[in-house]
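A short reminder: the numbers here are calculations on the coordinates, not readings from a lab. Keep in mind that what you see is a predicted model, and the values were worked out from it rather than measured. Cβ atoms are built from the backbone, for glycine too; each structure is taken alone.
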Structure P
Amino acid sequence: MSIKKLKTYANPWKPQSSKSIYDNPWLSLHEDEVINPGGGISHYGKVHFKNLAIGIIPIDENGNTWLVGQYRYVPDCYSWEIPMGGGPLNIHPLDSAKRELKEETGLSATHWQELMQLHTSNSVTNERGLVYIAKGLTEGKTEFEETEDLKIEKLPLEEAFERVMAGEITDAVSVAGLLKIKLLNL
């Protein structure tokens, strides 16, 4: 599977200059001076992500799924999410999805389906995300990264939908993926 290109339209924004503000292995921040669609000069902060956001919704033969919980530093709150992580741009997204599922839940899957693609916050970042459905699951050992202090919960998929609707799951990739599965009756 490959990332699908969206239909393109003429860009009314005219970049004039770009200044690097910050750079690390995961992202860079630039301030661009642009001529905006109305003809005025604007300054625009732009976050460039160096990985894809890869989310996975594992579903077993009994209709259960797995969520991971962790304290998220930036929003300063605990978050329940589908298993997810960064997929390097030079690696096939499905390979990254398989790695993330194993790392965070210990699960391996024999059947994979791309569910959706999305932009996570397209007013300030170019980050793209993909969500996969994983089936034909086999349980194994987790392989957490040093920065991960995860709790894993197996629950009925329907309960995950209910948590989205109750506002208990707020991560954008998780909400979008879980609601799409619900709407498609998968």
Structure Q
Amino acid sequence: MGTTEINTEKQWFAMRDLKRANATLPAYKQLAEAGMEVFTPMTTHFSIRNGKRTKQEVPVMRDLLFVNESRENLDPIVAKTPTLQYRFKKGGKQGEPIVIPAKDMVQFISAVEASNAPKFYSAEEITPLMCGNKIRMVGGALDGHEGILQTVRGSKTKHLIITLPSLIAVSVDIQDEFIKVL
């Protein structure tokens, strides 16, 4: 087995888009138009244009996107698009892109989509003070999801934190009756 062998299986790759924030065709749109499965955590942003308040969906982290594709299909696009890059593991083999396990990515995406108001955090923002017990959801929209119970002083609402290590975390509202402490 050579080190230049390229994996032909679809995997979730963490990628960087170095285009400007106001680019007309950011990488997540470009790759979706090419028929690839792309996920970018989005948030609602309000701005004023020509005196009118407009609502717009924008990426939470401008340069972060996830692509479910094979290296074989993705490498040629990365090679011809200078503003699109793989995110690489720190301290691992040089040139080894970050691959998110499919189970973790599906759980993260479904939690974001099931929530009316997901709150995103960078990996550095998650502190031990925010974290409670490790839990699993049993029943409800997030049945089977595992994560950390977020502790918020003075809040009556419970939150589940699901993390994609060293990249991003999301906190979503949950109901008490579906919580099982692990």
Structure R
Amino acid sequence: MVEAIIFDCFDVLVTNGLPLYYANHLDNNPDKIALIEKQVEVLNKGRINYEMFLDNVSLIGNVPVEITRAELDDNIPDEQLFDYIRDELKPNYKIGMLSNAGDDWLDEMIGQDRRSLFDTIVLSYAVGLTKPNTDIYHLTAKKLNVNPESCIMIDDKTVYCQGAEKAGMKSVKYESFTQFKVLLESMLLK
């Protein structure tokens, strides 16, 4: 029986500026993208702060830090998804957020009203763990006071869905709101 639904943040609840940054400033150069992804990894583990991250990304992209900040901070909430969470899911399930994130920007990105929809929020930088480590999924389930087996993880990355499944959760790979809703609702009927 499903008791909790857990959402990733970037590319699920809000847009992610990095792919557009890669296209606009790096010509999708795999070597430069790999350098930035390493910076993302150390940021998400809390080993550097966001200002250092922006400086490093700006250097790699040869872009002024003000432009880098503006593009990477342009995270637009998915209103349709938040409405669905508020109206359809929240009345019947515990709602969690689990994200690899380098800081807590949620008030700026989604606002207090949307933030209040979540029974727990686990951000990687704050706990020193990142997806797909099974410990971070177990921690999220524990904070929701449910067993991992009663959770469904919604994520846009296959490897993070696999991590959730390895931790005992079910998962849905998020590609679009419509695709996600059909898959989730079929799982909730079982």
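See the values below:
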{"read-out": "Source structure (of P, Q, R) for volume of the Cα convex hull per residue in Å³, computed value 148", "value": "P"}
{"read-out": "Value 18.6, calculated as mean count of other Cβ atoms within 10 Å over residues 54-61, assigned to which of P, Q, R", "value": "R"}
